[in-house]
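Only the coordinates and a few stated rules stand behind these numbers; no lab work does. Remember, predicted model here, so these are calculated numbers, not experimental data. Cβ atoms are built from the backbone, for glycine too; each structure is taken alone.
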Structure 1
C-alpha cells in the first residue's frame, strides 16, 4: 500500500515535499465523536499502532493541534510517543488560534500576543525545537492581518518553518499573503459537502497554494464522523471499482487538483489502510462527471 501513497503524487509545501495522502490526528485521542465531553479515551497502544502504521505506509504529513485531546489522551503527545525521533521527511502540521481549557471547554480566539504561547505548547508536546507548518485557525469574517503578523514574527525567529490558514476565506488568503508566504489553506470540504468551497480550491490552485480539505469523508457529520445513508452514485462507483465509498470520496478529492492534499483521520489500522488505498483509485471522466453532479447538490 505504500505505492498507493506514492501513486497519489506529491506537492511542495514551500521547501518540503509532501505526499498527497496524509493523516489527521483529531480522532486519535478518543473513541466516538471528537471533542464530546463524555468521549472515552482511546487505547494508547492502539493509537500508537495507527501512527506507526501510517508512516510505514508512506504517510509523511500529519495534521494535529494542541487542542486535540480527551481525558487522558493528547494527539500531540501520542505522536511524540509513537514517532520520535521523527523521520527526516515527516511533516507535522498544527494549528493555533482556538484553545480548550483542561476540562475541554472551548476558549475564546487567542489574541495575537497569545499565539506564541500556543506555538510553544505545541513545541513542548511534540518535543520539537520548531514546527514544520502552523495554520492560523480563523474565526469569523474579520481581518487576520494582526494574528498572521504575530505568526510571521515567530517564523522569522525560527520557531515556525511555514505558515498556512485554516477555516479561511478568499479575503483571508489575500490578507495573509500580504504579510508572509502562505503554503496551504485548510478548510472543511468534501464530495457533496460545502460545494461553495470550489472557488477557494480553484484560487489556491491558481496561486500555487495547497488546499487541504478536512471532513473529506465525514462531510456534514464533521467531528462525529460518517453517518446516514450513502449516495447511490457513490455506492455504484465504489462497487464498480470494488472499493469502499470512503475511498471514492477521497479519490474524488484528490482528482480536484494536484494541489489538493487529503488528511483523513481514523483510530484503527483497518480504516487507515482503506484510506491510504484510495491513492490507487483512478476515476474515469464519466465517473467524475457523475460525482461532480452529486457534489453540486450538496449542502
Structure 2
C-alpha cells in the first residue's frame, strides 16, 4: 500500500451499505478493522463477525444489539461524540449480531482479527475511564472504553480522543510498531469527526478542518512513510508503522477521533515510544494547567 492509500477520504471506502469499510485486507495489514453504519429510523442490519471480534459503539443514536443465542443489549448511545460517553457491546469472532435502531443513528464497529472467541458482553458508559492528557495547547480528553485495563478483548484496543479547537493532540509524535520493553506492535486506524465553533450564521467548512501527520524513521529506511493530510469528518488515516502525530484541531473546530488498534503481540498491551526530537515536551507540562475547556463531559456515575 502506498502512502497515498493511507488517507481514506469520507465516502471513498463505502461498501455493502456501510459508510466506511476498513478491513485487514483493504488496509494491507493483519489485524485492525473499522466499519461505520448509518441506520434510518426503524432499520436493522445483521452482521457476521467472521474471524474478527467487534464492538458496537454508537457515534450518535441508540440501538438494540441482538447476538445469536438470544442475548440482547440495549445501548442508550448519545446525541453525538461531543455530547457524552457511550455504552457499547462486545461481540466475539464467529458470531452473528443484529443491530436495530428505533430512532436511527450512526454506529461504528471497531474490530480486530482474533484468536480466541470471547463471550458477548455489555460495556456500561459508567465504566469508561475518562482521562485528561497533556497540558496547555496539548490538552486533550481520552475515553478509554476498550483499553487493556478497562475492558477485556482478545486483540482489540480502542479509545476516543477529543481535542479542543486550536490544540495539538497525539503529541508528542510516537510510534508502536516494534516489539520491545517500551513498545508493542500495533496497527492503528484514526477516524475523525469535527464540531464547528463559529457563531450561528457564520459560514463553516463542511466536515471541519484538522491536520494529521505520519512520518518515518531514519533508522528504519526499509519502511518509509510520509503522510500530511487535511482531515475532515468521516475521514480515516491508516497507520501501519512510523511516528504519528501531531493531530491538530483548527481553532474553528473541536476534533474527535476514534482510535482502533491491534497487532500480533501475545500480550495485549499499549506501549508507545516518543520521537526523541519531541518527547522532551512532556517535561514542560508539569508547570502548565490542563485546558479549561476540558473535560467536554465525564462518564456517568
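Observations
- Structures 1, 2 were shown, and distance in nm of label points 7 Å out along Cα→Cβ at positions 32 and 120 at 3.6 was computed from 1.
- Identity of the structure behind -11000 (criterion: helix-only ellipticity at 222 nm (-39500 (n - 2.57) for each DSSP H run of 4 or more, over all residues; to 500), calculated), options 1, 2: 1
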